[in-house]
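Next up, some structures in structure tokens.
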Structure I
Amino acid sequence: MKKLGINGFGRIGKLTVWHQIGHKYFDELVVNLGREVGTSINDIAHYVERDSTYGSLSSFLYGFKKDSVIENINESDGSIVIDGIKVKFLRTDRNPQDIKWKENGVELVVDTTGQFLDPTINESDKGFLKGHIKGGAKKVVASAPFKIKDSSKNMPEDAITTVMGINGSDYDSTKHNLISNASCTTTCLAHMIKPLLNKYGSDNIMSCAMTTIHAATGSQNVLDSLAKKGKTDLRKNRSILNNIILTTTGAAKALSLVIPEMKKIGFSAESVRVPTTTGSLIILVVNIKDSLISKEDLNLIYKETSEKEGNGYLIYSDKQNVSSDIIGVPKAAAIIESNETDCNSSDVNGTSVNQAVIYGWYDNEFGSYVNMLCERIINIADKMN
């Protein structure tokens, strides 16, 4: 049997279950919660079946034609059957090395907790990413960028960061055991910047700056609260229901891991959180040294790239979109809002300089990120069998 282990059951963990139930690549899913939930496994089924952003799971899979896809709720076994796929829930261990992956026949794990992201740690009582391998897994996918805490350490040879459609083929099944799927923002950004690099080359791109107008995440507060000891960014403790909140993003740093040419280009990245549940936007500003470039030139680059690749990762749109329009669009790493593309060209000391502004939508939850995460997972699983 093909089994997938999922550690963590927040937004990405839950939607990964939804994706895999829909695609039915794996015969069984094993989800580690690390704690008891509610009063019984019926409360887990309640959480799985309903979603405030995407609606009910049955409607998500079949539209209005089916009432429920959950059956065989088994408290003693800790499992439920969802649309014919068994999903078993583990509710005891939080430390990756203690999770009973081997006992449950799981060799591939996706960690969606966001807690274990340092691929250099080999021992820790608090838990670490490689602990999943000690627990019996052979491959581990992190649903967030790696974060190496010790700056004197380099990325281990068995770890790699990939974005499907950009450097997905760099994954080596004989070498890489820890795989980061980067972030939702890095995924969109990579698919926005790569066509420009292909067209103009890194030597002609003078600088880049991006701002992501990002939907709220589970790390933000519903209501204002006091900051924890030692925390310096007080804005993170303000209510996301009532505020536009300035914050940071590691997208620029992660981008250089999937597109090495970006190390030669000056890049700055900022993030602004807004009170929506999903559906985000990148505003990318690029300074290009070349002959005069027009809005039409830029849009043609994205239109031709989307048609040539034909994989759905990059979508060229000439519609007037708002954020809710792109929720759930499958595999769309970036949806180019061509109506808003802008380019101002000028001559600076005899050199043509173009400042281009490109807008790219992405569903930071299911449509873009989880779809591409699960495609990465299935690609890894194919190479394990």
Structure II
Amino acid sequence: MNGRRTLGINGLGRIGKLTLWYQLAHNDFDRFVVNIGRPVGRSLDSLAEYIAKDSTYGPLHRYLDGYRGKRSIEIVDTEAGILRIHGKEVVVLQEHRNPKDLPWSQHEVRIVVDGTGVFVDPHPGPEAPKGSLRGHLEGGAQVVLQTSAFKSKTQGWPKDSLTAIYGINHHQFEAGTHQILAAASCTTTALAHMMRPLLERDLTRHMITAGMSTVHAATNSQNVLDGVPEAGAKDLRKTRSALSNVILTTTNAARALEQVMPEIRGIGFMANSVRIPTSTVSLIILNVTFQTDLTPDGKPSLDRQIINSIYREASQGESRGLVGFSEEQNVSQDMVGEDVAVYIEGCETHTRTGLIDIRLPNTAAESGRRAQIPVTHVTIFGWYDNELGSYSNRLGELTRYVSENL
């Protein structure tokens, strides 16, 4: 391979495909090996057409080069499954679905991005009957990045695994120690970058409680039309039509957030999700309650202007390129492809301060003493392009960091 940098991608669904797009736009890797695990269409041309077009983001050549760009995809070798896409070689594998059977060492692949969504438990070994993340290591990879949060019925995580979000804790990656990484989810990524500016400032670090709701675009895990639930299904709403419904569901974003930001464990963070019939761009509504002080003239020490100034400062400082801030009146389509983890909608930031009446413990000297404690409730809105701009771009940056530090 003459020292060429080769990235492996397992699965070419939404995140797998957009990972390839991101990497084609950057020069982090020279060559790609993509495992589909099954025949696609009638020929390799069918896969080339799938890669070249996208219903949400338009054609690949426009993504890469703007409106002056021209399509550049050719079939180099049909039998070997080799494409050349905008100057980069892409080898397509179609024979195996079990990670342990994939010839990563043969192709000199050191890093694999697993976007299948099938292998989420870092515990099972490579011989697990249905396959596992460790199968990629058996096939010759040194590091596997899976594109969601870890999930397991086993308590704790193996020492060689790490949940990492770029810009939050990616620097915790240690070559030779960490072999299996979870890049969390799109919602956890956006939420972490919403929380970070608050946690890094004395005025907002100490939270009483917090919760979030994500108004989330549809995903391929949903049905286009109503379907029959699988045996043992607990949430029947997941089989209802994504085209026709607003669907209440769950998210593990708060639990996954604890893995990258342990300091939130004492807050009692709650999270829920509402799925809506759009193709991308989601919205986090973050609610946080702080114990605050009152100024001598009775005004709260924390208000809307201060919250917005925190995010404005972060977007220009420590979170530049990761947190965006605007006081314009945006809608979701304005955020398609927006290249930040989260975009704060500053014009909708709200605060309200009230007094909590607390009865203090009785003492010998005084009984029934009471005190009024000022608390401020804050609501913050954050947009994120859950497919490309927020998630796949951060995943790409994480992949580059791992590659540079192996």
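Taken together, the values in this text are just the output of simple stated rules run on the coordinates, not laboratory data. The shown structure was predicted, so the numbers you read here are calculated from the model rather than taken from an experiment. Cβ atoms are built from the backbone, for glycine too; each structure is taken alone.
Worth a mention:
- Looking across I, II, the calculation of P(r) over Cα pairs in 20 Å bins from 0, in percent that yields 25, 53, 18, 3, 0 traces back to II.
- FRET efficiency 1/(1 + (r/R0)^6) of positions 197 and 357 (r between Cβ atoms, R0 = 25 Å, to 0.05) - structure with the largest value, from I, II: I
- When distance in nm of label points 7 Å out along Cα→Cβ at positions 157 and 261 is computed across structures I, II, the figure 1.6 traces back to II.
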